[in-house]
Structure I
Amino acid sequence: MKLQPIHRARRFFASLLPYRSDPAEDQWVNKWLSASEQKLFSRVQGQDRRHAIGVARAVEDHENDQSTGELHPPTPRWVVAAALLHDIGKTVPDLGTYGRVVATMSAWVGGVDMAEHWADTTGFTRKVGLYMMYPRLGSDLLAVAGSDQKVVDWAAQHHLDEEDWTIPVESGRLLQAADDGVL
C-alpha cells in the first residue's frame, strides 16, 4: 500500500473540519447518480462526502474548462459517478478519523494481504481489515446497485497502477489527479 504522506495529511486535516450537507450540493450530486447509487451515497458521511464532491467537482470543472481553448465533449455521467463513489467501500467498516489512521498505518506496516485475516476476526481489528478491503467492498456495493461497469471497476482499481486499469486510461488519469487534489 502506498502511504502518500502529503495526500494523507491533507485528508486528515480536512477531516477535522466540520461538514454540513448543502441541499444545492445534494441536488447536484443526485443529477449524476442513479436512484440506487443515491442510496449508497446517502451513507457517506462528512469528510468522505466533502472529498467525493470535491473530486467530482474538479473532474467536471476540468472537463468543462474553456480557458484552454480546447473543445471537450460533455462530461460522461460515469466519470462523475466514479468520482463521487470511488471510496464508497469506506462506509462498510464505519471507522472514525483516528481509526482510519490506525488502519492506514496497519496496512502500510503489516501489508494489505493481512486484510482478509483481520476481517475474519471481531471488534476493532475486523473494522481495520474491512477498511483495508474498501476498494473491493465498494466495487461489490456498486455492482449490486447496478452501476455502470466502469464505475464498479474504478472503485476497485483506483489505487492500482494505470497498467492495471480496465477503464480508459485518460479518464483514470483525470480521476486520479482529482482524487489526489492536483487538478
Structure II
Amino acid sequence: MVFDSNRLIFREYEESDFQLFHVIFSNERIMRYACMDVCRSEKESKPYFHQIIANNALGREERKSYEYAVFSREDGAYIGFADIVLELKNEDGGIAEIGYFLLPDAWGMGYATEIAQTLTSFCFHTLHLHRVCASCNGSNAPSERIMQKIGMVKEGLFRKVRYKSGKWEDELRYAVLADDWHPADH
C-alpha cells in the first residue's frame, strides 16, 4: 500500500528495505525517547523487521498494524518510519495509536506534523476508526507539541510507566475523535 501527503510518500516496507529500517532503530538520537531500546546490531532489529514484513502480507481484516517507510516527495530521500497500531476494531469503528521516527536530518522541517496529520486522516477516512491516540516520553516536548498541533487533546500523564535504560520515565497520552477531527484547522 502506498499513499502520500503534500511533501511525503508513505510505502509499506519491503524485504529490500532492511537497511532503511535498521538505520532508524539503531540510532541513539532517534531512539532517545522511544519506548524500546536502541537496536545495537542488525541481529537485534531483524525480528521486528521480519514481523513487519509478515504483517504486510496479511489481509486488511487480519492486520493489527501498518508500518511505513516515509520518503520525501521532492527528492525521494528516505526520512523515517511511521506506524499505526490497531488497539480495537469493530463494525462501529475502532481505536489506533500512531507513531513515527525521523532521521535527524529531517527534524525541524514540519515532517513529523505532516506524518501525524496524514496517519490520523488515514485512520479516520480509510480505516474508519473513531479514535486515534499518540503517546510520548514525558520529557519529549517537541513530540507533545506535534500532538497538540494536529488537534489531539491531552488525556493524561502516566507517571513512571516506561522502563528504559535502567530507569522509569513518564508518558504523555493524547487523542482525537473522528467527530472532532478537522485537519484544515491545524
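We did not get these values from a lab; they are worked out from the coordinates using the rules stated. Being a predicted model, the structure only gives us computed values, none of them experimental. Cβ atoms are built from the backbone, for glycine too; each structure is taken alone.
Computing helix-only ellipticity at 222 nm (-39500 (n - 2.57) for each DSSP H run of 4 or more, over all residues; to 500) across structures I, II gives -18500 for structure I.
Taking distance in nm of label points 7 Å out along Cα→Cβ at positions 36 and 76 from the coordinates of each of I, II, which one would give 2.8? Going through each structure in turn, the value belongs to II. Among candidates I, II, the computation of distance in nm of label points 7 Å out along Cα→Cβ at positions 60 and 92 that gave 2.2 used structure II. Computed over structures I, II, relative contact order in percent (Cα under 8 Å, 6 or more apart) reaches its largest value in I.
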